[in-house]
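The numbers here are math on the coordinates, done by the rules we state, and not lab data. Predicted model, so just to flag it, every value in this text is computed and none were measured. Cβ atoms are built from the backbone, for glycine too; each structure is taken alone.
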Structure 1
Amino acid sequence: MSVKLLLAGRRGGDVPFTPSSENARSWLRQVEQWFQGNAKEWLESSHLSTGPHGAPMLRLRLHPAAGEVSILAASGARVVISAETTAVGPGYHVFLCDLLKAMGQSLDLHWAEADEAMGVGDPTGYFHTDDAGPVEVHMLAWLQESVGQVLRLRSRGESGFAMSMRFGHTFEYPGALLTPLGPRDERWMRRVYEDPRLGMDVFPWWKQGVGAHARLGRALCRLWTEVVWRPPLLDEERRLLREVARALELAWREDPELAYPWREWREVLGYLGVGGTLAELVHRHAAFHAARGPSIGYRRGAVQVALPAGWEIRIPGSLAEAHLEDGTWVARDHRRSVRFVPLEDATEDSLAPTTAERRAMELEYRGERVSGRASLHMEPGECRLTAVCSSGRHRALCVVSFDDPEEEDWALGTWRSLDHAVAA
């Protein structure tokens, strides 16, 4: 029931391209430049990759709660565009459709007719008819179905549910259902199942237009799912904080009556060292709202991170993460770091550690799916745990570094939290 766009078109006037031809990539670069000039602040990222059958593909991200929009340059000058809009809401669906139609007009794309049997087109009809009414109907039907499914699973004793959350991070936060705009309890779900219009607050972009509501929803998504709650370590973190602060300011200047996250806004400005008249106003509002519920931000707590090669690890949400070109994953803050490197799969002869390895790695751990051995070096200001972990034939190296010897238990717990989704 989720709303998925699958649009087909054909370029007019150009020489047909083949998946391996450079003119296909060249055309996608034109598309990328068009989005950079026309989507502007809403374009979060773009990159060229390879799609089905080796065809070049452009991937765009236009909202923190949305999946990527993929634009495939297939053979014979054919273009296939796919995107899912349910996680963000009707306003985003209309925005994306309008943007794609403008792009098609500018770059001479001729769209194919909708084909329900083939799943081609816009299931809401808006892309083909400009009638936005059915968009809300489809979104609310999806919400009712999703909430109903979670309620049924909870009635069987299951827990740990998330809706419309990006793959890669699982947040440890109280709530019956985690969403990009915060947790929801069972009472909320039961009310929404009876009347899905009571759940419009779960969509970051419900209203049409790129005004205050859209900017506030976007900022709230980032505060809940992306912001690391400490002074920035990386340029990317500082840039994110600036974008959040800018989105909140633009929204407030357009409509100061909306429900702004004043306390978290104050924190963001504090991390950036921003002062001035607006900062003083934010501080006053934050002081007034100081005792109103828990603070926004899933990354204030622990987070389960999906690592390369099917591994997972539990870390504090305050650690900055980076994927290096050599396949290494690193998470760190000012005084701690976790480094993970997937190793070549073990052979039958190399599964058992040697006598020398056992002596060098005096600590041993055996979990349900993962086992490992580790050595621990402890000196004030320079503590390090080095572990080799195995899950079936899958192997990985994990190095946990920390300044304070009193964090030894944290280091051991981090190592032992390593898990593997596909154990042999």
Structure 2
Amino acid sequence: MVYKFTNTKYIPLLVFQLILMVLYFIFVRYGGDKHHDVRGFEGTHVMIFIGFGFLMTFLKKYCYSALGFNWFLAALVIQWALLCQSFYHMTDNIIYITKLSLLEADIMSATVLITFGAVLGLASGLQLLFIAIVEVAVACLNFWLVADIFKVADVGGSIAIHAFGAYFGLGVSWALRSRKTKSDPATTTPTVDLGGPSYNSDVTAMIGSIFLWIYWPSFNSGLTNSNSEYQRAVINTYLSLAAATVTTFVMSSVVSKHHGKLDMVHVQNSTLAGGVAVGSVCNMHIGAGGAIAIGIGAGLLSVLGYRYLTPLLTKLNVPDTCGVNNLHGMPGIYSGLLTVLFAALATKEEYGTDLFGVFSAMDDKGLGRTAASQALYQFFALLVTIVVSSAGGIITGLLARAPVLEPLKDHERYDDEINWELP
């Protein structure tokens, strides 16, 4: 193999790190004891670096890249996201950093890692880092629209994080899709198909799934505003995850092409769909039975997506290596639509003082929105997120095709040897 990479290819990232350092010197100060007791940071941190990282180790010869680039991307993105998010809420041109700021940056980094899953093994290291930097800026703009302009309820980020990351990733994937022709000698099919799992790589991917499953209640509840809201979010998330897991195992056997056997792809991913689907409504009064119903729906939606929709996307030349549309995209839309329903049903009698914590724009002293008006804004925010993420992903993906970012040839995909020294 002829190695085209040079020893200095990542130097621009060090320059970017130095720029971040200067920006932090200029704009960032400690926030004192404000938000020192915020919940969810530690659990979310584990999800980002262990959960997402190990979940993506299922490819037989891409485990170094799955773990290594996940770490690299997250470490860079958290710093960049903290600045991008905080620039919308500066006080006298100063950013006061707190534990809440770190949690929000961690949550924003999940957006990039979801996108990473869509193009796993399809994009070079430089492309991934370029995509991440651009995506954070676009995602923070969308988050500002969702949270500050539309003022919608999205405490678990199913709209602004999961749906955004999935459809940004699919937009990038479509733009990076192979344009090979039969006469092109450079597109020779590899002798070994690296685009699938091995027995051992599937086992390591399960480590990521289990960590994500355990800590998902922390992710969804971290930005809640009261103790009762926090407790509802934890309970609803756990019940939805449990119901999605049972549904996943059952449906995996039902739709199996191999005489009722279980599919590890479904078990690794669709078991988590309940956490995404309940995310935007986990702090609402959906009822324990409602949380279970949402989890059942998420498990059905995700397994059927992997079984029938992913092959269709592949035929349409829209690669989705990890199936982020089935774990994050469709469950994110599902959750967004559920917010429309539950916002329309919200009353002061049911929520008490928590109503304005969940739906800030319904506060009589603020915008004073009606339940119907809030439901409409929830729907608009979902539509805007899908449009912004898809368009942003396509444009970013087209820019990422630039030769300077060293796009991978078809025979270089899913192969650690391109980027790593292997034992």
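Key figures for this structure:
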| read-out | value |
| --- | --- |
| Winner on distance in nm of label points 7 Å out along Cα→Cβ at positions 53 and 85 once structures 1, 2 are ranked, highest first | 1 |
| Which entry (1, 2) yields the derived value 24, 18, 12 for semi-axes √(5λ) of the Cα gyration tensor in Å, for residues 301-396 alone | 1 |
| Which entry (1, 2) yields the derived value 25 for relative contact order in percent (Cα under 8 Å, 6 or more apart) | 2 |
| Distance in nm of label points 7 Å out along Cα→Cβ at positions 165 and 309 - highest-scoring structure of 1, 2 | 1 |
| Of the structures 1, 2, the one that 40, 30, 22 was derived from, the read-out being semi-axes √(5λ) of the Cα gyration tensor in Å | 1 |
| Given 0.40 for FRET efficiency 1/(1 + (r/R0)^6) of positions 93 and 221 (r between Cβ atoms, R0 = 30 Å, to 0.05), calculated: source structure among 1, 2 | 2 |
| Read-out helix-only ellipticity at 222 nm (-39500 (n - 2.57) for each DSSP H run of 4 or more, over all residues; to 500), computed value -10500, structure in 1, 2 | 1 |
